[in-house]
1. Of the structures labelled 1, 2, one was used to calculate helix-only ellipticity at 222 nm (-39500 (n - 2.57) for each DSSP H run of 4 or more, over all residues; to 500), giving -11500. Name it.
2. Among the shown structures 1, 2, from which was the value 1.0 of distance in nm of label points 7 Å out along Cα→Cβ at positions 66 and 178 calculated?
3. If we compute relative contact order in percent (Cα under 8 Å, 6 or more apart) for structures 1, 2, which one ends up with the highest value?
4. Which of 1, 2 yields 21.5 for mean count of other Cβ atoms within 10 Å over residues 10-17, as computed?
5. State the single structure among 1, 2 that was used to calculate mean count of other Cβ atoms within 10 Å over residues 42-49, giving 13.4.
6. Here FRET efficiency 1/(1 + (r/R0)^6) of positions 18 and 186 (r between Cβ atoms, R0 = 25 Å, to 0.05) has been calculated and equals 0.20, so which of 1, 2 was it run on?
Structure 1
Amino acid sequence: MFQVEWQKKLSALLEKSACLHLGVLFSGNGSNMQNLIEVFNGQSFWHPASQQHIVLKVKICVSSRPKAYGITRCAQLKMPCVVCQEEESLIQALRGCDLILLAGYMKILSARFVQSFPTINIHPSFLPHHKGKDAILKSFESQEGMGVSVHWVDAQVDHGPLILQETLQRLPEDSLEDFTQRVHALEQRLYPQALLQALGLEA
């Protein structure tokens with residue numbers, strides 16, 4: 001249950017520090033990453049437990065793929081970004097980050113990594129349905145487990161204590177493309193809410 005320990009450590013950090021440094025990991029388009037940067041980077045949020053405002057700062061973005069479009073998004077946002085395909089270089093790149101956010105990151109993280117950094121993930125299904133790849137397609141075809149989940153990361157794939165999740169219904173007229181767009185819209189709304197909830201912050 002090291003997620004509970006991470007929450008305690010993050011709470012203790014927020015009691016002492018007025019700034020929390022985030023690292024964002026992605027592998028593809030980077031739309032969730034861009035949304036997190038635009039919503040949070042440099043913004044101040046009220047922390048009732050410590051009775052102070054906390055600034056969230058995205059310290060670095062990391063791609064697992066050298067040709068991911070998210071790298072272009074980082075350049076447009078003037079956000080530091082590196083490509084790390086090996087875990088050791090990833091750990092080094094994230095030094096100084098207090099919390100890691102996965103935003104379409106397609107590599108499996110080791111137990112060593114998740115014990116080194118508190119990490120939150122977003123997954124495009126109503127977990128525990130449709131873990132792993134192609135979750136949107138699987139939920140669209142089965143019409144089960146449709147939705148989005150945000151959770152603390154442990155050493156298992158798409159597993160760990162839930163922070164927030166919400167169902168999404170497939171409309172009769174939905175094509176797969178329509179449904180995918182609505183899932184992504186829900187992701188961009190739910191992830192910021194879940195992060196604030198996980199940290200005990202208020203907008």
Structure 2
Amino acid sequence: GAVTPVKDQAVCGSCWSFATTGAMEGALFLKTGVLTPLSQQVLIDCSWGFGNQACDGGEEWRAYEWIKKHGGIASTESYGPYMGQNGYCHYNQSELVAQLASYVNVEPGNAAALKAALVKHGPVAVNIDASHKSFAFYANGVYEEPRCGNETAQLDHAVLAVGYGELHGKGYWLVKNSWSTYWGNDGYILMAMKDNNCGVATAASFPILA
């Protein structure tokens with residue numbers, strides 16, 4: 001109940017903004033009981049000063065810092081729809097929601113800590129190595145890619161971990177992507193926990209709302 005429908009980032013390199021809003025949406029739902037779609041576009045348009053580069057990439061921590069400093073984030077309804085391109089920053093301070101107290105980086109490579117974060121805090125923004133064809137063509141089952149890296153420098157895509165489980169004896173992370181519902185299993189993928197495959201547990205973070 002803490003997760004909004006899968007979206008499509010299109011040709012814009014804005015995965016970082018989807019991972020951030022996903023984690024924020026979850027935290028806001030757990031706090032208020034209301035699921036409010038939050039704006040990726042406001043982060044794309046407005047967080048340049050924090051080192052994010054809109055459609056050319058960004059990082060969740062920089063987005064959290066922007067949200068923290070500005071006293072919240074715009075809802076999709078108040079800011080307008082996701083455009084898939086850089087736009088003019090035009091948020092209204094009075095309409096910002098979900099004030100952020102801080103954010104937490106989960107201990108790198110610690111699967112138990114990531115599980116605990118998911119249970120206690122809801123969806124967690126994670127980074128993965130999504131550079132292999134097998135990822136692009138994933139359809140179902142637990143995804144394991146022997147060529148996947150799990151060092152920070154090898155992670156090239158930000159996604160949202162929303163849960164975990166086991167299928168046929170294989171532990172997995174349930175991950176929400178931002179490549180539309182046509183990709184993967186209705187937009188989701190089960191990523192193997194074993195040996196921190198593809199780095200799901202390497203650079204995970206979640207917000208703490210004020």
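FYI, it's all coordinate maths here, none of it is from the lab. Remember, predicted model here, so these are calculated numbers, not experimental data. Cβ atoms are built from the backbone, for glycine too; each structure is taken alone.
1. 1
2. On the way: 1: 4.2; 2: 1.0.
Considering all the candidates, the number was obtained from 2.
3. On the way: 1: 21; 2: 26.
Comparing 1, 2, the top value of relative contact order in percent (Cα under 8 Å, 6 or more apart) belongs to 2.
4. Working: 1: 14.1; 2: 21.5.
Answer for the origin of the read-out: 2.
5. On the way: 1: 13.4; 2: 23.0.
Structure of origin is 1.
6. On the way: 1: 0.20; 2: 0.95.
It must be structure 1, since only it matches.
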